[in-house]
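Read through the structures below before going on.
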Structure I
Amino acid sequence: MRFTQCEEKKRHAVSYPFQMPKVNIVKAASLSGHAGSIYILLSDPQAPNIFYSGSGDGKVIRWDLSDFSKGVVLAQVPSNIFSLLMIPQLDKMLVGQLQGGIHVLDLKEKKEVRHLAYHTQGVFDLQYDAAQNLVLAAGG
């Protein structure tokens, strides 16, 4: 591998040859359902053709890749959604939002069952540790 150095505005940048593999991208469909920017996508671990989106309009929408036209709103929260976490064994989805709230949705009952307020600013990531039955939240 050959390295070259160049000076630009008193900074040194190192570059090296890198071959990016070609990727063929084909537009399969155009989905509509959100009125705000989409910040998070989450695939369903139990159904490979299902995924969820969360956006600035506060909606969580369930999408089916076998029928792109049928987006179903699962929940509406008061502000931007930055993170989603599905816990299939508990039939729950957690929704992290801008003001630090975490909304707990019951997927069977299709409703919010709890609201947690541990952060005062955005919840940007949610993870689940099944061994300890522990939810980890990263935010402000």
Structure II
Amino acid sequence: MPKKEFRAKLKSMPDNTPVEVKGQRMTVGEIRAKEKQMLAATATKMKASAAQSKTKFEEYTARFNEKQQAKLKADNQKVEAEFARLQQTSGSTTQDSRRAAIESEARELSQRYKTASPAEKAQIDKRAGELLRQFER
């Protein structure tokens, strides 16, 4: 008899009905008790397996997060180093452009000085002194 039919007949039989299963005689109540016991054992195994899987997952997650944090830290250090390098480079570029501006103005003052009146020469001398102090900084 197929399993489906057997299970359907078992449901309708009282617990004290004797049956033969795989060559063994037992009552329907014993079969039901055995089935409950097997279901409980399977549920316990599944809970234990789920708990173990959860623990493993949490371990893997922690390791992954540690690796990500280490990678992020290394990447941030690279970015900070590059930023510092660029600031130094732009700082010297700023100084170079400031120096070039001072030199350009000094040449212009030198050209104007040749044809300037005595009052203008005094203003040019004053401005040349200011440029010299800026240049020395």
Structure III
Amino acid sequence: MATDIRSGLMADDYRNRVYQAQLQNHHEGVIREMQDDHAEEVRKIAARHDSVKKELEEAYTVQISQTAEEMDSKISNIRQEHEMRVEREKRNLDQEFEKIRHASGERVAQYKKNSEAQLDSLRKQYQASTESLNAKAKKTRPTT
């Protein structure tokens, strides 16, 4: 009976070892499968990350390009506005200059006219006084 118990224990021990080896093989297979699944999931996540990163970089590049175009457009508009303002100011200054030049020309013409009138008046006065002196001189001269 002791041999039966002993052989039963050995058989139980052998069965336990076989069962333990099967469990260990099964768990190692499950772990390998989980590692493979995990590695695949990590590859997928990395691929998605790269894809999202690339999309973000492209979107950022597009946004930068759009912003640059908008800024170029604004600068162009500002430049045109300033050029128009400068041209308008030049026209206004040219008109003002022409008004001043015209007014100065009129004043010079008026001064010239007044000066000529004064000269004519002085000539007439000089001539009248000369004639008057000549007439007085003729009257005061003895006739011979």
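Where does the value 60, 38, 34 come from, among I, II, III, when Cα extents along the principal axes in Å is the thing being computed? Computing Cα extents along the principal axes in Å on every structure in I, II, III gives 60, 38, 34 only for I.
Given that helix-only ellipticity at 222 nm (-39500 (n - 2.57) for each DSSP H run of 4 or more, over all residues; to 500), derived from a single structure, equals 0, which label among I, II, III identifies that structure? Structure of origin is I.
The numbers here are math on the coordinates, done by the rules we state, and not lab data. Since this is a predicted model, take the numbers as computed values, not measurements.
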